[in-house]
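Chemist: What follows is a set of structures to go through.
What follows is calculated from the coordinates using simple rules that are stated; it is not laboratory data. Just so you know, these numbers come straight off a predicted model, no measurement behind them. Cβ atoms are built from the backbone, for glycine too; each structure is taken alone.
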Structure P
Amino acid sequence: MSRLLFRTVLVFLFSWSVSTVAAQQQTAPYSLEWEVVAVDSIPGMTTARLYAKLVNPTDYLTSVSGWDEMEGQVLTTTSFYQHPDGWATPNNNNPLLFVPLPDLRWDSWITIGIDVAPNGVAGEIPVGLFPPQTDLWVDQFEAGGSLVMDIDGAWFVTLGSSNGTAGDDLRVLVGQFTTDGVISGQLNLQVFSEGVAADDFLDDVYSVPIPEFDAGSVSSVNHRPSAGEVKWGLFPLENGGYRHDVDPRVTHWFTVDFSGKSIEEGRVRNGRFETTKSGVVVLKGARDQVFNSRVLR
């Protein structure tokens, strides 16, 4: 495999000092954040999407990469769910396939800005993988293992497509992961600030840590008793939270964040309670039995 080809494909100029690399790792203006898609999507597992959080609406994420001096990794302590009809990117995902193949919806993949086949009318393009040979990092990921780019590896789109633009919410989707393990790692984001590439490659590349996410802990709160679910009405509040109307059997509740940490709890009074934080809300009874749970964003 040619390193020159790798650098050319990603518009990279790989000449830097060790101190410069360290500075890029410490001063990243960007971050990565999780959003839970489904709990118990695959029994015992949680499906979550990883987003790059950028700074300006016109910022453009063009690649996510890793190499020997700055590894890119998405690690799990167990394994990632990989559907036999899925692939490393969602380039070929047709929503019509989710009817005969419902579990395909929870396949683990990496991307820039799309979760199904690209819409050319909207300016989207397929997500590219490098190198074309899959044995360096893609095959291990597709077999359910951690994603490790420690030689040369990247997924990318080119400036001019709509995939990588931050938009008003300042977020670009970079992957979906289904697992019952703890996810951690770091990724190198190449971002063109305000859509303009810097003269020096390293001015556009930052090593960004992935917040630790305990998918198994989130999934473990989603079990239900054989008696079935209880009545649960959900009503948005003006302050951004929710009012919950529940069955009289529900006496208390708690919310865990998307790392499995308890962040909010309380008693149910007159069949109602309110929540203010995003996470997995769990309903419990007088004997601490879990009745139901729901993901709120």
Structure Q
Amino acid sequence: MEKVGFIGLGRMGRPMASNLCRKGFRLTVNDINPDAVNELELLQASSAPTVAEVARRSDIIVTMLPDSGVVTDVVAGAEGIIASAAAGSLIMDMSTVDPICTDRLAKMAQERGLTFVDAPVGRLASHADRGESLFMVGASDADFARVKPLLEAMGSTIYHCGDVGTGMRTKLVNNLLAVASCQMNAEALALSQRFGLNLERTLDVLYGTTAVNGQLKIAWPTKVLKDDTSPGFTIDLAHKDLTLVIEAAHAARVPMPMVAAAREAFSIARSRGFGGKDFSAMVDSLCDLADIDKPRLP
């Protein structure tokens, strides 16, 4: 079994790394949060004080980090993975970043005798807890076969989207719909509240028409509509992802007027102190702004 390094033990990375440990993988971990590292050590992972040490100890190095800048520093910095890993090692980045960043890092890795896989994650932190994540993978056939056992240990659904970079681009397409639909749902439910409609009956109608979407039918009834806005995926991260979508679309010369409007709504929510809440709390932000009672199921 190959030795695995895991860098980034945040809300998504920690349960994913934990599932690898439980499935018998030999892990070396690193994170800026010592509590997260300690939790993995309790599952028999070993810790390393630096990124470079993780890379030196590992055959496959997994990164799960917050943004393109951090990923670039960790992977391509002077003491980063590319500079420290042995030839033949594989880097699998599971963060959500600018796909141009993915392309650049993959090229740099190849020049140093390493291979690169992008495998961003679909679904929520609660799915990661249960080992039910979805992965969108950009990789050569050989590298996909190499990382597939890890993905199977962390998730339940795996899509090989094509060569390196296709996983990240698929993730942006997915998040365009997943995140922007939250703003549409927020406006629809705020309007229903202003109209004085019964929330349960309104949802029954929406669930029976083409207006329904996964956020409204699956995610929201277990989060904001149950008065739970603890973050599974924050408004701050959703805003970051919409920014990535817009920048990537502009680079490809594809106009994104609706996504741009949705991003500004998320900007408003962040300015009003909602950034750390679950992205289903977009409806609370809008209702707060318009002085409307927040929609809640009994």
Structure R
Amino acid sequence: MVQRVNVANEAKKHSTPAWTWGAVADLIRLRNQSGTWLLMLPSLWSLVLAHRGRPPLWLVGVFALGAFVMRSLGVVFNDLADREFDKHVTRTSNRPLASGRLVPRQALFVALGLAIIAAALVATLNALTILLSPFALILAAMYPFSKRWIQIPQAVLGVAFGWGTIMAWAASRGTIDPPAWWLLAATTCWAIAYDTIYALQDREDDRRIGVKSSALLFGEAVPSAVGLFLVGMGLCLIAAGQLSDLRMGYYLVLALVAGVFIWQVRRLQAPVTPQAAFLMFQQHVYAGAAILVGIWLGTLE
């Protein structure tokens, strides 16, 4: 009798869990779309700037849907790479791969479907954008592993999230002009800043399991480091605005956003709970949306 129970337990252990939409939704973070917005907004900055405030709706739709698909693909890659680490982190232990609700081959199947959708979207764009698109996939796949290699993996995330500015500009004009590169640099600085805040949630767990993070690297200097990267973001956005002859409305919005960033840096000088860190991270979605409105205002004649 005992032998039968043991055989049954072994069979259950090695069986493939049944597909559920809830598990797939959790795998792609369907209930939390902050990452999608943070990926999409820089692309929209680029589209609005390249088209002087009037981007074609179909192009907006392609990049909006592309942001959802690529962010979903990115988190699948992340969970595949980190599934053993995630088991030991309180915040991530219930993710589908870490908890066993899905197995890697199921996640790979989801990733394949997302990659096919992304390829279909890119196929609607011009030749230059198609040539640029493989770099987006490479960056999305690289980021999860960069947490093992470099002290600031957030920099890889920043380039990955900023690459959409280059693709959006190329899709709009068939070239890559200097303002697009400044938007890429702004997005990279921005992502390092907000993802350092996000990483404060897991700082102790990351230290324990050996994952690298800017929150660990900067330590007590996190407020200063976040502040410096946000200053870098602002300077890059000013450069993009100057090169594009944007009007005063743009700079007024940047000043308002800078006020929020100053408040955040001051807030970081006191102890921050994981819940507070996550709320501060989410505030950057609104900051990015405000900058989008500012770019549009700056293009008005």
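Chemist: Given a computed value of 2.0 for distance in nm of label points 7 Å out along Cα→Cβ at positions 218 and 250, which structure among P, Q, R does it belong to?
Modeler: Going through each structure in turn, the value belongs to P.
Chemist: Continuing with the same structure: Upon calculation of helix-only ellipticity at 222 nm (-39500 (n - 2.57) for each DSSP H run of 4 or more, over all residues; to 500) from the atomic coordinates, which of the structures P, Q, R produces -2000?
Modeler: Working through the options, I get structure P.
Chemist: I have 27.1 for mean count of other Cβ atoms within 10 Å over residues 42-49, calculated from one of the structures P, Q, R. Which structure is it?
Modeler: R
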